[in-house]
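Enquirer: Following this line, the structures themselves.
FYI, it's all coordinate maths here, none of it is from the lab. Bear in mind that the values here come from a model prediction, so they are computed numbers and not experimental data. Cβ atoms are built from the backbone, for glycine too; each structure is taken alone.
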Structure P
């Protein structure tokens, strides 16, 4: 076992209403956080529902926070005004942490003021031993992510982020690829490997209005992309590959459902017109809540052509609805290929065309069988109940209440 110090927090008294109090620091509680919002919300809910723990979620206000707060249900959510939206500079976070007196803090994401707040809280108890905190990097140390806005991250790393990461009691990775990225960044902390999860619902909940109307689909099978519209998602590669593949097969339509980031939607729409594929590509705009579920239910298959991911929730969601998937290896879900629940796509135009050709060649029964294998995969490996139990065990270890669980690496 490594000699890396395990930091011990004060333990609540026996008459405390909860044996453990954890504060989650999240960049947003709204749709602006994308899949990260779903991860924090589901982890918090399953921790509270199934374990002796109280979770407070601390985040910054944004234009969607008031509307999206309802989706967090009975969870304790504390919103703080931000003085710099992109950096999430919100001094009120430190005041919230001081008021809530958690045993442990869990930071989700890096490169923002949340990192500074967690580091300050850890050192603010006046004792020799800092208080423990966990950091979930959510893929933000992957090579592509580090290269994006590289100089800003170099400066942020020097100013505060490397200190935040190096002093974390434990870093949370969602898979072995993220462990490699964390170690490549030079970090020697203990790492717990716990995947993202998904709630498995009925695979076919019937007869809601689909996001893509019937006059657009015209009896064709639907290949769905769902997520933010950002260059790292590889959608320009997909559209060029779609041009090649759809020349030979006209029985499918590509439905792109997502919210624009940085004007990328306009670029994609222009490319669609230039490639003359507007008849078989449809942009629906963002979908949330019930509309999101309906999009999966009305799809025949799902695609994620990303250049970089931590572990994409959208793929797990598609499998939970028993939908076959095309994805790149950068999605970091090799189990999908091993279990034949996904078609592998290389992140090139030729790779996209080849993967699409394989999908188009499958009969309906083969598509359904691939989808069933995906659903079995998430039931067996990615349920939030299992994941919350693992994270609770990590918290207990960091608070000195149990031995380190098997998911923790020290090398």
Structure Q
């Protein structure tokens, strides 16, 4: 401490001692400083659907079929390439995008700037209050404005946390909308360590909903009524309560009823009360909550039908997925956790997965979390977390993240960690 005080010309009164490590973020640098391959995860290359391979026209691929990606097992590059292609496509008229967090040398900002310089109508909604990224976002806003893009700072009093991209393209004499919707940020570096879903679609109703939300955010429309999207702080909370109530009624009618939710945090009191009520009515509820969970599972007469697990592994579990077995649209991906701040004080979207095969795939991937015995911890009614009971090493098997690496990525050499 004497060295630091002398070095920075400080006094003893300006010295504060902490009981614990300082700035844990610096530990991230250790990975490249220490040559210990035995302590590092093996490298892998994110997979890529054949329709989205390099040099393929992404507009054509999305027109043929909605494209679903799960990062980091599948590459985030097609999302960036799509904006690049749009910037250079003579048929593209406009591009709208939200930016909450993006990497410091953002390829997306470069592509959006190029699009503006090429005469496209580019509108970017940048959230200046994204914690730890305020300075970068101010800089990105300046770059985009200099290129001719319209930069909007969202709705007063609400953080814009939704992840949306909307492209309008002239095809055969008519205008056609394309959209990307995601559960995670437009951040290439984070896409290598955070798990998130990406949907690329040209569904007319879904894209029209995205257009409506952008109109509201940019001040061109006050009240909107999306047909498929549930958006906060307006319809998402009410929609979730209705979906939970629908499962409750199905259970009371003697039908199979199930809810699966994969989220980062569960703290909203109203949602927790509704889940307790559904559990008491016989709904089977499986929650995959990585972080804070204020719900108590397994309480007799209250939540004995609720199970809560948390997956901890190589990648940070960041995707948000809601599944309601009796709903017309049974599965939504979203930018929103089940927290008061997300449901009431942020601009968020929950978007339905419309294609049956993608619904089945996402449910199967969530089932991997629920059956995992290596990387999953189960929340008890007393607030503690326990590892699953196993009788043998063979019963443990591979963790869910390793299973997804093996099935979705390429050139992966996976060990059991």
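Enquirer: Quick check on the output: -9000 is helix-only ellipticity at 222 nm (-39500 (n - 2.57) for each DSSP H run of 4 or more, over all residues; to 500), derived from one of P, Q. Which one produced it? Can you show the working numbers first?
Expert: On the way: P: -11000; Q: -9000.
Label of the source structure: Q.
Enquirer: Computing P(r) over Cα pairs in 20 Å bins from 0, in percent gives 26, 56, 17, 1 for which of P, Q?
Expert: Numbers: P: 26, 56, 17, 1; Q: 24, 54, 21, 1.
Going label by label, the one that fits is P.
Enquirer: Any idea which of P, Q comes out highest on distance in nm of label points 7 Å out along Cα→Cβ at positions 172 and 340?
Expert: Numbers: P: 3.5; Q: 5.2.
The maximum falls on structure Q.
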